[in-house]
Structure 1
Amino acid sequence: MATPPDSTGPGSPPIRVTIQHPFLSHYRVPVFRELAARPGIKLLVVYGDTPGMPNVEPDGFAGRFETIEMKSLMGRSLLWVGSQIRYATKKNTDVLILTWNVRYLSLIPALIRARLTGVRTILWGHGYSKTETGLRSLYRRWVARLGSALLLYNHTSAAQFREFGWPADRVYVGLNSLDQTPMREASEAWADAPQKLEDFRIEKGFDQGPTILFVSRFDPENRLDLLVEAVAKLTEKYPHLQALIVGKGDDERQRLEELGESLGVRDRIRFLGAIYGEEKLAPYFLFSDVFCYPANIGLSILHAFGYGLPVVTSDHIAGQNPEIEALRPGENGLLYRHGDADSLAEALDQIFSDKDAARRMSEQALATVDNLFNIDTMVNGIEDSIRGRGSA
């Protein structure tokens, strides 16, 4: 197995690092830019195209677009990423970070070629799929044995792989994070004009509250129906309660509107459509009382924490995404019993009725992204995996 490269000695050449990524999203750009700025690292990001996921331009690092091919095998749609194999040689790179997706037919050949040519390989991903069977999970772990190291999105997954028998020095964590700079700048801009924020709130008709916020795609897995039901259970106690729903998805919106109508709370559920850009989103975060993402939460938890909003979501942790590790129940948010609208209503009511607790949660939400779930911490973990130092 390839040993970690070293660029720490005087006059040592930089470590050539190639990251193969399924697409180049806007939230990954700050991560790659920071990694490229680390001394002794020469970074290339090779990215493909994923349906429904628009690419952005590389900024602050070298990037190259290469098409991902769709293949069919025994009726299953699989992927072929030629760049995985092409860069798996010392001629092109010292360290190859590969997307850990077992639907990539090219993954095993790339790992084998890298091992034969002395390239250090790092498999980067969740380490699990919420829908995979036991057999597929075993296959995922077998494929991982061909790599030099694993790079996981949270400590929970890292601990599981150590329990599976992986040596600690082959398991790394790069806490999946968002660049908080845009949220912080937008918050400060509105804080400098408090009357403007209050005028905006009054103009939009959100001046009484309390106010619940959701920002994301309208996906049935996110269980917004439970939020609508919870609102119906709270309107007697909070007659001016409003749930602000930011996002798009016509079919799901129609279903939710019909549910709200049947429960008599259609006017309490405000569908605001898709809103892009932190400057436009910021006021909704800043005057809301809580961010509610009933199930399947991911990076949205860190988006809300960036504005100091407590988060309420499901206690079915296995059904959440890795970023759920950022939530500490009772400190920066609350969990409710999965699938139980009464429990969700109780959690929301707890935040509305206990202003001191809500304030403490807000402070801890900001502290979570300031001190732990941020770009520096994430890139530290990635760099450690590249250099083979430390472990999860």
Structure 2
Amino acid sequence: MKKVLSVLLSVLMLFSAATAAFAARELAPMIKVDEATGQQTLKFRADGKFKIMQINDTQDTDTMHKRTEEFIRAAVAAEKPDLVVIPGDVCNDIFIGANTKRVKQSLRNLGSLLSELKVPFAYTPGNHDHDKDEMVSPAEQMAVFEEFAYNIHNISTPDDPGSYNIPIMSSDGSRMALNVYMIDSQNKDGLANGYTGCKPETTAWYVEKSNELKELNGGEVVPSVVYQHVPVKEIYQCLQQVDKKEANNAIWSLNDYKWYKEVEEKMYVDETRMIKKDNYIGEAPCSEVFDTKSGEYEAWVQQGDVMGAFFAHDHVNHFMMQTDDGIIMGYNGGTGFAAYGRGSHRSIRIYEFDENDVQNFTINSVYYDELTGHNFKFYPSDIMSTAIFGDVIRFFLRLVFITPWKGSR
């Protein structure tokens, strides 16, 4: 009995120590702690603006790719973001010799770089980060980033440390003007096609948090945006299924092994938010499975607070669309050079908000080639693109004369 009590006491002491360490962690000067909720917050600048930068799919080992580092440094210097969001895949999928120490170092490299650049940042895992869960659990991944004062992370639930929200206060600090949800979209978990999507428990947490913020905001929903790695299945609202005879002008989906092409009228939000050259579909979305029970998108619609949801994962997709329910959704293409992408046209997304008109935020992009002047159509890691499956099948269909040889792809 004494031994059991001793073990329980040790566990409680460790939990208390971890909680105290989290509470006492040194924070960057622009990160504050809300006295009422205990949450870490940021606020709009004195000019009423707030800029979010999205970096994803850097996919490094324990050494950061030099071009990736160059790109991030140049983008931060050019755009001066108020917050960098990292919706996953910091770790490489082909991580030869991976172990706990090396995986932690891959995370630490990005945290160290952003801290050196003195920009607040927030992380949620991607599928390749989850591939390393047995070496470094999601909670341990979050703890690595907690080493840095410029990391912002609000605890949500014990079983899903990668899902949380970041309140953005008005410039005078009097109200919550914007809310950012970081959502862990999980992994395949044995599925052959597609991904599980976020846990149903996380969807329930989101609904509870949305209602809590609404109550704190005098009964009005707080305008919110979501960042997560794997897209929800509703991203397919911007696509339509076509016959394999049209494969030259379509993309092949790993979700259901069918061909799709874009619905052009859903591809552009409006002229003030997007420019046409920013929209590019290079592969079918590898989303949560079509029959998933996460209920995430339905909850967004029900709650009415999510203005936009933005994804990573499919590195040669870089587009925005608007769903039938009015939610803006889309991608930033891959940022890193250790994974496949679009040659020198790797990208970083920029979202800028005005506290007096938060709903009409702007979405733009910066590209490696435009920032650095280095131009090339192909990079060695591009050979790993999942889009190559569609290219191979398209070539076979041409060989057997199902699809014409002439076409745009």
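Before moving on, here are some points about what is shown:
- Ranking 1, 2 by FRET efficiency 1/(1 + (r/R0)^6) of positions 222 and 382 (r between Cβ atoms, R0 = 35 Å, to 0.05), the structure that comes out highest: 1
- Structure from which 18.2 was derived, mean count of other Cβ atoms within 10 Å over residues 230-237, options 1, 2: 1
- Origin of the derived value -8500 (helix-only ellipticity at 222 nm (-39500 (n - 2.57) for each DSSP H run of 4 or more, over all residues; to 500); candidates 1, 2): 2
- Among candidates 1, 2, the computation of distance in nm of label points 7 Å out along Cα→Cβ at positions 94 and 358 that gave 5.3 used structure 1.
- Structure responsible for 0.20, with FRET efficiency 1/(1 + (r/R0)^6) of positions 46 and 206 (r between Cβ atoms, R0 = 35 Å, to 0.05) calculated and labels 1, 2 on offer: 1
- Ranking 1, 2 by mean projected area of the Cα convex hull in nm², the structure that comes out highest: 2
- Given 4.7 for distance in nm of label points 7 Å out along Cα→Cβ at positions 62 and 134, calculated: source structure among 1, 2: 1
Read the figures in this text as sums done on the coordinates, not as results from a lab. Nothing here was measured: the structure is a model prediction, and the numbers come from that model. Cβ atoms are built from the backbone, for glycine too; each structure is taken alone.
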